[in-house]
1. Comparing structures 1, 2 by mean projected area of the Cα convex hull in nm², which one has the largest value?
2. Assuming 44 is relative contact order in percent (Cα under 8 Å, 6 or more apart) as calculated from a single structure, say which of 1, 2 it is.
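Any read-out appearing in this document is the output of simple, stated calculations on the displayed coordinates, not a laboratory observation. Keep in mind the model is a prediction, meaning the values are calculated, not measured.
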Structure 1
Amino acid sequence: MAGQADIIVVPSIEAGNILCKANVYLTGGNLAGVVMGASAPIVLTSRADTSQSKLNSIATAVLMANIERTLSIKFGKVHY
């Protein structure tokens, strides 16, 4: 992946899991796992995640919910 991505979209939850685990293992980075498109953001963490990753996931979900509520924007839905 070239550049500095803020968001990575994957085709399935399995592919996302593999990509995230490899990223954390190879780079020592932190991550946040949030599933978008439901009526509210879903925090998705693993038992093996660090406490920092779990906090990142919760904070990201809260931020996304507040943005949806404040701006009336629905993430994960296509608007035409």
Structure 2
Amino acid sequence: MEGMASQQEIIEAIADILALPPADIDPRAHIQGDMGLSLVEKADLLHNLAEKFKIVFDPRETGSTETIGDIVDLIEDKLLE
């Protein structure tokens, strides 16, 4: 999946990786607090998303991602580079 991805496509990819229905993925949801992901699970999610969208995350960028929306924004920014 190269080039632009819509917010919905990114949400669907997150849902697929987490084995959840896309409707359960709220962009405002806190990754650890609301979604219940550990730091290891968050890292695994980001790794899977990087592979799916053929992008590379800088650890300094991913450290500040706290919500699902932060991840969506980061992927959208990366796809524009």
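1. 1
2. 2
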